[in-house]
Structures are given as structure tokens and as C-alpha cells.
Structure 1
């Protein structure tokens, strides 16, 4: 493979990185903004702040109430999962946690891909 073809492959990977990393992060942030806006509208109507959690989102999506999200056998892990499902705000998950986790995983993954396609120096 020539140097020009390799450069085009690296450019393609960089373009795909932008598409597959930035687009999900933007969609997650926009969805979190909409949920936060819905919380604000409800607060303006009834003057009571009701936090929308992941448990509410799962119930809205599936129609089934999640009593306990998981039983791992580790009490600390169970309490952490309970906290994520029942206490953590959905906009925070969508606007901060998921984009940050996605970015870190993607940077690690794309770093490994670029090592595979970059020319080796002897």
C-alpha cells in the first residue's frame, strides 16, 4: 500500500471518528436538554421540581416498572445501580455521563485503530 493510499485511509478513519463519536454525543446532549426542558415546564406549571430518572425513562419506554434494576451479589454495586436508576437525574446522565464515557471509549478505540493503519517505521 502506497503512502498516498495510506494517507487516504487515515483521513477516512478521522472522518469516521468525527461521525461515530460526535453525532451520538450531540444526540445524547440534545435529548438531555429536552428532558431538562420538560422538567422546567412541569416546574413552571406546578411549582414542584420532579426529577426524571433512568427508572422513569425505562418505564416510559417499555411500560414496565423496574422494581430493582439488578442484583449483582455485591451490596455496594447493588446500591450504586439503585442510585443510578432511582436517584440520578436523567439529564445529567444524558448530558454529562454518557457523552464523557462515549468520548473516552472512542478515543481509546480509535487510538488502537490508528496504530493498526499507520505506517510502521523501521
Structure 2
């Protein structure tokens, strides 16, 4: 589905089934994960999503990256360390969201743990 696609071509593919596509992201080969992971994150940062939906999509994205961490820790670490402020942009958008407090707290905790893990 993604072979030969640029990150700019991803939005139509992700709009229809972002949650399922995150499952695909988690099992992509390392090189593809490093490239398309940025596109997946940029999609949720730029898409016109209501706050609750952003939370669901962010959770799915973090889940996919966590699964990659289990299967390929070096790929995962390289992705986050070279993602040029991606983590901070996710924090910022989450901070501006009005959503269920428990969900927001859980996502914030996941992002905090991620920040700690990549800075070790």
C-alpha cells in the first residue's frame, strides 16, 4: 500500500483507516518505518481532527512506535532522535487539546516516558 508513496501522498491513505494503518507501520521494515513514521505523525498533527479523535490517533501512533521498539530498538531510537522536534510538536498539540482528562494524562505520561527513554 505504501510502496513508492511519498509522505505527501499519505493523507488520503491514512484518512480512511488510520488505526489499521498504524498496525502496518508497526511491522514495516526499519527503513520504511523511519520514513513513513514521520508521515504518520505529521498527518495527525496537520489533519483537522477533533480533540478526542486526535487522542485516539496519537495513542495508536505511540502504540505502533512502541511495537517497533520491541522488535527493533535501534530503529526506534534512531527514529525519535532524528525526528526534528516531532515529540515536542506532539506535546504541544496534546497540551492544547480539550479531551477526557484521564486520556490526556495517560498520553502525556506516555510522551514523558518516551522523552526520558530517548534521552538516555
Structure 3
């Protein structure tokens, strides 16, 4: 084998190693994305409380974070008008809905949910 041929093969091998490493990284990113759960919710003032409900009527995304909501003190509410997680007495007058809801949003973000949030 000539020296030039050997050099060419070594270069090709190094390039293939780089491609393999890039593919491994892409696979890991896809695994992470697959594990991310999408949650689409609406925050709403409900009397002196905060109500967190599903954004889409045909998708129950709050079910994905049920344990987190319960852990933060949320209670399931179902009335003729509203359905969602109620955080009783957690709405402080003088603060915006977003400010009042920060403790919930922070926990959802820390738990790596893919969030779609609206304020009503």
C-alpha cells in the first residue's frame, strides 16, 4: 500500500468517526425530545384563587402534570362553568395573574415540561 493511499484512508476514517459522533449526539437529542411532555394550559383568576385549566378542550394535558399540581396544593375543581386545578386562596390582590402564578410556572419549567401558557 502506498503512503498516499494510507493517508487517504486514515483521513476518511477520521471523517467517518466525526460523522458517527454527530449521529450519536442527534440520537441523544431525539431521546430527550421524546421524553419531553407538552402541557397547554390557561391560568385564570377564580375568586381569590388561581385556576389552571386545559387550553384545548379535546386534550387533557393537565393530566400529565397531575402529581405536580397536587404537590403544589392544587385541588381538582369541576363546576358547570369551570374544570381544572384550583389553588385556593393563592391569588393575592395587587399582583398580576402572572406574578401570582409564578410558583406553578417555575415548577413546571423545572420539571422540563414543554409549556404553552396563556393568561385569561
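Each reported figure results from applying straightforward, stated rules to the coordinates on display, with no laboratory input. In this text, all values refer to a predicted model and were calculated from it rather than measured experimentally. Cβ atoms are built from the backbone, for glycine too; each structure is taken alone.
Brief remarks follow.
- Top of 1, 2, 3 by FRET efficiency 1/(1 + (r/R0)^6) of positions 23 and 47 (r between Cβ atoms, R0 = 35 Å, to 0.05), largest first: 2
- Each of 1, 2, 3 could give relative contact order in percent (Cα under 8 Å, 6 or more apart), but the derived value 38 comes from 1.
- Parent structure of the calculated result -15000, given that helix-only ellipticity at 222 nm (-39500 (n - 2.57) for each DSSP H run of 4 or more, over all residues; to 500) is the read-out and 1, 2, 3 the choices: 3
- When distance in nm of label points 7 Å out along Cα→Cβ at positions 63 and 79 is computed for each of 1, 2, 3, the largest belongs to: 1
- For the structures shown (1, 2, 3), distance in nm of label points 7 Å out along Cα→Cβ at positions 39 and 71 is largest in 1.
- Parent structure of the calculated result 2, 10, 13, 15, 14, 12, 10, 8, 6, 5, 4, 1, 1, 0, given that P(r) over Cα pairs in 5 Å bins from 0, in percent is the read-out and 1, 2, 3 the choices: 1
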